[in-house]
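Input: structures, listed below.
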Structure I
Amino acid sequence: MDVQEQITKFQEFFDINHKTLLLNKASKGDESIDVDFNDLAKFDLNLAEELLERPEDTLKASEYAISKFDLGEKIIRARFKNLPASSCTLISNIRSKNINKFLQFQGIVRQKSDVRPQVTSARFECPSCGNIISIIQVDTKFKEPSSCSCGRKGKFHLLSKELVDAQKIVLEEAPEDLDGGEQPKRINIFLKNDLVSPLSDRKTNPGSKITVVGTLKEIPIVLNSGGISTRFDLMIEANYTEPVQEEFTSIVLTPEQREELIQLSKDPNIYEKFIESIAPTIYGHERIKEALVLQLFGGCRKKQDDGVQRRGDIHVLLVGDPGSGKSQLLKRMSIVAPKSRFVSGKGASGAGLTASVVKDEFLKGWALEAGALVLANKGLVCIDELDKMTKEDTSAMHEALEQQTVTISKANIQATLRSETTVLAAANPKFGRFDPYEILAKQIDLPSTLINRFDLIFPVKDLPNPEKDERLAAFILKLHKDEHAADDNVQKLDTKIIKRYVAYAKQMVFPKLTDQALNEIKNYFVSMRNSGNSEEKVPSIPISARQLEGLVRLAEASARTRLSPTVTKKDAQRAIDLLHHCLSLIGMDTETGKFDIDRIAIGITATQRGAIHVVKELITELEKNIGKVIPIDDLVREAAARDISEDKTMEVVDKLKRAGDLFSPKPGFISKI
């Protein structure tokens, strides 16, 4: 089809379908019009095929056809959407045969550069004869005319240049489009004109999922020597971008599959089936598996009228002895969850988890790159070896875990990215193995503020027990003998069904709390808060408001497991039972036998706080009687009279020295600072 025929056909097409819209756009000052490819195919199949095969010329013809309408000075471009399935491809499937073809892709924005002006054409004047020469700028290097018709070579005068706004984004394949641990591929997308307008700009923030329609082009790679490489780079010149409304997952269910899931939810043993199926090849850890099932479903995200958002994601931390199956559980969860990322300690940095600002070579400038917590938005991130990460890196996660956003202010980029992500983390104790009598916060080399953000913390202990060890050995050896041994139980659900079930529950089920469930949670919270002895000088705090919100999330997740629209008393009891189990394992103060949340959160129990309080009082009294310099022996004697042992007193003195409250003017003496 020749160009003139294309222009005529396009004119006819726009006249029939979009004339009123074009006039509206021109009056508003818009620069583009969205055209459904199906409408063009219905109007003229040859023209539609021409667009797919030779997009550059055809798009120019469409632009020229629109300019024939009386729309004033403004240039309005046609942007085509909904390409046929034959033109929709994965980034990893792009080959050289696709070059200069019109294609449609879907993926997650990984990186985004600043918007910068770019020259499209320049006009030069010849100083000798006054001839005006126009040069179209297509390469990355600014081109000047080499000679004029009058014979002059070089030194031409630049009259004017046409600029367009340009921006580069890097598109990465969405995790749900990949099989297993496949490496997602990336491609550069080049946006210009109204695709980088402030309104469109918001739709292409890193971490958001978009559909891009454009022409695939090759870019020459310039070598250091100045020559051009035989290898070429690829880039898509975008014609249309559209954000994809991202559900929990892109799994689309047929009516038969939905019916199957609803029938499955009516099974009275659905809960036990999930626990059995979550990690069938890992022996034991029933309580942890129960927590992982609830984590997979999650609670409901709530937005208050004042703009405060309450997270629905349940964060779980597994701390335990080496070889107790933590990493295996994490790996399995990253396979079961419909959308997930797996990262590991030393291989992950704070920037890799949240977001980073990187130097952009393509358009020169700074670009924003999203990390794992942003990319797995509305999914699950499994972080193994959390204790091996540096303090600076783990502190970057605080905001992502509680506020569920990632705010970045670096170079000239200020952005807030969404990270409504569930986190499942695993860590080893500081000294390799667990000490059941030592405070948990002391054993994990993690900031207490980070530990506090996890709803459930499980110590995974590996203690010798003849009966248990025999069963464990039999289970593992049976698996090695026959890899399908774990599947012989009829109870287990297939991984695909679990994925579908979780996706359906997260999309369709938003349970509401009933009064019975509320009362159950309230009664437990109040009774736990006041279970401490009121006669104590420093009462222990058994549970805080953070655990109360955690209970609500767990109860909602329990209701979601049954696809129930309401949270019943039974769901509340299940949540209370699980939290109580966790608290009894790690929140019990061995000296008093009472629950103390500070064992987990701060690392100083109420008993220790009480001892510090008493010793401080004694030092003040002795200072009045003896003077500034106090002998340690006197302090030990006075403390012993108040039932504080010598070891305890010395420990408190060391703590106060480290905190900067005391110092030793000479050996055996202490003094207040």
Structure II
Amino acid sequence: MPENLTYKILKAHLIEGELKPGNEIAIKIDQTLTQDATGTMAYLQFESLGMDKVKTELSVSYVDHNTLQQGFENADDHLYLQTIAQKYGIYFSRPGNGICHQVHLERFAAPGKTLLGSDSHTPTCGGLGMIAIGAGGLDVASAMAGGAFYLVAPKVVNIIIKGDLRKGVSAKDVILTVLSIIGTKGNVNTVLEYTGDGVMNLSVPERATIANMGAETGVTTSVFCSDIKTEKFLKAQGRADKFVPLSPDKDAVYDSVIEIELSSICPMVALPDSPGNVVPIKDIAGKKVDQVAIGSCTNSSLKDLKIVAAMLKDKKVHPGTSLIVAPGSKQVFSMIARTGDLAVMIDSGARIMESACGFCIGNGQAPKTGAVSVRTNNRNFKGRSGTESAGIYLVSPESAALAAVYGEFIDPLSVESSVFPDIKDEPNFLIDDGMIIAPEASSKNIEIIRGPNIGNPPKNVTLSDRYNGNIAIKLGDKITTDHIMPAGVRLKYRSNIEKYSEFVFEGVDPDFSSRAAALRDNGKAVFIVAGESYGQGSSREHAALCPMYLGVKAIISRSFERIHAANLVNFGILPLVFVDNLNYESLEFGDELVINDIILSLDNDSDLIIENKTKMLKIPVTYHLTQRQKSIIKAGGLLNYIKK
């Protein structure tokens, strides 16, 4: 049977299971990446496995999230990450070298390989023909130790793109259009595979933009073929030897098909407070803009910034608007400096930030009260910018540049097409890997340096057959990992679980942490009730690890997102799903719940019954766990399971 590209790559890496949608499979992981917000805990977990070296072909540790040195914690963590990398055979990308996804695409990604990253936007490298998947840090630690990565064999949706984009319309508008079609939920265990003659009209950085923000749909990953454009990009990066041609078979089979005509796409915008809240930008044309931020792992490539510079040339940023630009990597930064594009942006009034995640994760550049902030990043969850009352609007670099000049939303199709430059693919990129530290040939005498903020991963106990406790919080739909664990300045406590746990649900209910800890200390189980799509957003495993530390034993939800559900299993928390969604309404904050015969039910593959002692109700709940995942939960989490 003709095969799609997704299954070709998965088949080449298959270790266990039948490659059939819905089955659990295990695949070999060739490469891993971590970033500092998730990496410290991943490496602490890797250390606990007792390995001498990483077992992957390539592992890279990036510092790109917490580069603001507020207090000693971040600098200490960076030194820990650097010495860990030297000790265990890992490449180390220093602070300032760039955002992990941009740098990995430039310097390490290879067609046909598998990549597992402790960041939800790892699928960026799918733009270069990889199966690149975001996961929790513990899954990445296991892969670095030589373990397989387990996932559900995905459904594959073929997105056929035809034709070419009009002037003023970009790859960002393509993925926003996809989001407007398939939304941000209901796409778990799915891969988006892009084909069609329109693919040839997209450069690798543009494909990477589309693959990057595919994460917002909730899919496992997105993938493009490896073709002449891929070869051209790798050659320009001095890595022509990594090129492998890859494409689906003719008449390949897909689970469903979506056709998009590029010439019909218009400039789009994601309105607050969801990447799926997409409308044509013309619908809000004229709306005043207070801040524009251009950068992030979605839109900070050389091509993106050269377009912005050309649009800003001989112009000034509107006096009522602040413009921030953050190049995605040192390579991009150096090249725009050499070509004069950086000077053009500075002369226009742009404020230049370092090559890091920065404003995208709320680390600096918080907008004013009630601001309209226009950004080229991938998420616009409420409060993520650092200002709770601000509205974040996601757009393309072209739309962002127009907003910066005019101080309001402008439909790119309403201006002369000559405003938008023709930027050719780069024949040669500047190659300077001086800020990437290669692994030591001999690491025997290397000392791992640990600052006072770095602690050991907290241990969990094995699963009990009975839990008695209370609902410590009741939540609605689309609760993101940012809701659970705040990012921004709080991320500096990522290596100190006891401290970081004080901020669980801080922006939703600041008393949750102390309330949960009190229940835990009194021998009670802590339960969380939520609506649909619980755990959207980041792969940050702290959103499971910190609740585990506070005594959370089960989360009862209408549905879960893939990465977070896996993280809950990895830390021994039961992800339970309502059999009847109407039962969500019958559970309230503070209700006393009892769950009996848990282990017996898991062993028999039968639903669990939750007894609501407060209301004298019995509520059936189910779970979507493989036999392996059941064993992990019974062991008290993946670390216990591996060691056992």
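Of the structures labelled I, II, which one yields 2.9 when distance in nm of label points 7 Å out along Cα→Cβ at positions 56 and 496 is computed from its coordinates? This value belongs to structure II. Have a look at I, II and say which one yields 5.2 for distance in nm of label points 7 Å out along Cα→Cβ at positions 96 and 576, as calculated. Label of the source structure: II. When helix-only ellipticity at 222 nm (-39500 (n - 2.57) for each DSSP H run of 4 or more, over all residues; to 500) is computed across structures I, II, the figure -11500 traces back to I.
Given a computed value of 3, 11, 14, 18, 17, 13, 10, 9, 4, 1 for P(r) over Cα pairs in 5 Å bins from 0, in percent, for residues 304-375 alone, which structure among I, II does it belong to? Checking each candidate, the match is I. Here P(r) over Cα pairs in 20 Å bins from 0, in percent was derived from just one of the structures I, II, and that gives 14, 37, 28, 15, 5, 0; the source is I.
Each of the structures I, II was assessed by distance in nm of label points 7 Å out along Cα→Cβ at positions 120 and 584; the largest value belongs to I. Which of I, II yields 14 for relative contact order in percent (Cα under 8 Å, 6 or more apart), as computed? So the calculation was done on II. From I, II, which structure was FRET efficiency 1/(1 + (r/R0)^6) of positions 320 and 568 (r between Cβ atoms, R0 = 35 Å, to 0.05) = 0.20 calculated on? Value 0.20 for FRET efficiency 1/(1 + (r/R0)^6) of positions 320 and 568 (r between Cβ atoms, R0 = 35 Å, to 0.05) corresponds to II out of I, II.
Read the figures in this text as sums done on the coordinates, not as results from a lab. Everything numeric here is computed off the predicted structure, so don't read it as measured data. Cβ atoms are built from the backbone, for glycine too; each structure is taken alone.
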